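Before anything else, here is the set of structures, which you'll find just below.
A short reminder: the numbers here are calculations on the coordinates, not readings from a lab. Because the structure is predicted, anything quoted here is derived from the model rather than measured. Cβ atoms are built from the backbone, for glycine too; each structure is taken alone.
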Structure 1
Amino acid sequence: MPTRADRTPAPLKSARRPLAPPRRRTQAERTAETRLRILKAAANLIRRRGYARFRTAEVATEAGVSRGAQLHHFPTKDSLVVATLEYVFEQAQILSRRRAAAINRPRDLIEAVIEDAKEFFFSAHFLVAIDIVLSTSTDQAVRKKILDISRKARRPVEAAWAEALAASNVPPAVAADIVALTLGVVRGMALRTLWDNDPKWFDHLFGLWRQMIKVFLEAEQKRGRLQ
């Protein structure tokens, strides 16, 4: 006759497999992660303090890396600032192109272009780039790098918004002109903040510009120039 011990069910074995040990990162992955942390830290410091108060000695602390690691990747202030602006401009380009691709309401396009441009051109990083380019004490090679980075980052954005506008039945050449002019207006207002920062007036001017574009497009449509 079976005993009580015989009737006690055996404990169930876990069906879960033991967790595999985490994959060890390669040296290249660790290097890329360190570099990215430094760039993000530098971008944050520039945004909070501006270029004039930006100190490279504070970047390592902000990034949580050693000073030696920072100097290994970016031995000079110029190399760090150039790489930081390249990183920030590239991220802005990716975001802007996504926004342009996501727009599906033609009446919102010009406003969307303006808002996207404001986010970039009114940023501390763009003003830092302008400061570097205009500075008489900045090395000519550094200025050239900044200009090359700006062109590389902004031309695809301009093309993306022009394509979005053309998709709403505006001729491609006209769409490209409208986007170029709109970005020029926003960029000009951003530079004006250096001596006259009046956000309410700027918003009024941007609204006026949107109305002007609307009137222009309606007139072109009546003339049969827009299909």
Structure 2
Amino acid sequence: MRPLSENLAAVRDRIAAAATAAGRDPDAVTLVAVTKYARDEWVRGLLDLGVRDLGENRPQQLTERAERFAADPPVRWHQIGQLQRNKVQKLLPAAFLTHSVDSEKLLARIERVAAEDGRAPAVLLQANVSGEESKSGFTPDALRDLFAAGLDRFPHVTVRGLMTMAPAAAPDAVEAVARPTFAGLRELRDELGGAEPLPILSMGMSGDFEPAIAEGATHVRLGSVLYEGLDADD
């Protein structure tokens, strides 16, 4: 069984190398360790190794794990999967950052719940830059319309940036397939930010995080690459 520490060290080295090659500070890239399929002991191992940003796809699992690991050093829990409007109220107290706000209806629901609960949740708006029908998210034009109408309609929500997912690609085609999507998100962020730049670009997963970093990713969401070689039966 390959040690989790070895995988994490290798991932951190790759993040640092990609950032340095792009002329960026490696510390400007946050590793969000995706724990969707991770056993609790692997989560504990990540915490012991100093990881503090953990991502979950399902709101219920996020809230359960946030409670289970509440006695550990502070964890920043990221909701990275699709969020249904009826899950918002339970999620908000536990989520440090919600990456997957994919519609104006969901944004409005978060606003209503936040106003009722006296919260100011931080969110990212999910953009479907690639235009794939299988992916959810705002189209670039829908985001332009949303910003043109003004985010002051959502005073209890803090929009911190944008998130996207690139099309799936074979390993030898990642650069050609994924990088244009990441470049598109960066360009859209720069266009929408105006005088108040959006600081966060959440893009890049286990198979394509290096070109995402090259295009300005501030958060990469990595799961499988952290757990390669770990035996689920051990």
Structure 3
Amino acid sequence: MKIFINDIPVSIISNEELDSSKEFDLVIDGASSKIKPKKLIDDVLINDASPEKVDELLHVMTDNKLKGVDSITFTSGDKETIIQYIKRKFKVIEAAGGVVDKEGKILLIFRKGRWDIPKGKMEKGEKKRECAEREVEEETGVKVRIEKKINATWHTYVNKKKYVLKKTHWYVMKCVDDTNMGPQVEEDIDEVRWMNLSELRAALYNSYRSIRVVVQEYHKLLKIHDQSL
């Protein structure tokens, strides 16, 4: 499981999943060492973490801007217990959105100073795919059709002093009709734009890590599809 906290990727893996060839800049004993925000830097590994240790870090990262941290990895002998513990501690909500293609160009929105992919929260009783299509059309004015699932991402944020864990489902989409394309201003969207590959790469420098991961997975799917033709 990978969670983005303040745009920093936090991975929770089993002891067996740890890549012995990967180098870390800081290694912490998860059983005893207290997490000190000022000492966290670059790629951090926390070994044999308990659920309480993961919870401690989640709160530390949500409450502090850890600008020197690139990634954090937890290892555990019981990964599933930790994942379920996190879900119980946080309010979990779900959302959906998509990477929309039109003749090789990708649809991006500009919101709150960053480029993003259209998405939004699921309504009560709504299916994931229905939510994804509805939110994309509402935020961009573009009618779309889902082709396949890309992946799902997790991130945390604080809403009314409560910690929220948000799971977003992402889909590959095709443009059906963009004659009414325009930003949903009430959702603080300033611009909607089709971008070619070079424009997309430039825009992703002013985006979120989670969004870059989604776009990378999208292009992996395209490559697999092209190789199968």
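Quick check: 3.3 is what I get for distance in nm of label points 7 Å out along Cα→Cβ at positions 39 and 87, calculated from one of 1, 2, 3. Which structure matches? It traces back to 3. Out of 1, 2, 3, choose the structure whose coordinates give helix-only ellipticity at 222 nm (-39500 (n - 2.57) for each DSSP H run of 4 or more, over all residues; to 500) equal to -23500 when calculated. Label of the source structure: 1.
Looking at FRET efficiency 1/(1 + (r/R0)^6) of positions 31 and 135 (r between Cβ atoms, R0 = 30 Å, to 0.05) for structures 1, 2, 3, the greatest value goes to 2. Determine which structure produced the value 13.8, 41 for Rg and Dmax of the Cα atoms in Å, for residues 127-182 alone, calculated from the coordinates; the candidates are 1, 2, 3. Derived from 3, not from the others. Tell me which structure, out of 1, 2, 3, gives -0.70, -0.96 once log10 I(q)/I(0) by the Debye sum over Cα atoms at q = 0.11, 0.14 Å⁻¹ is calculated. Considering all the candidates, the number was obtained from 1.
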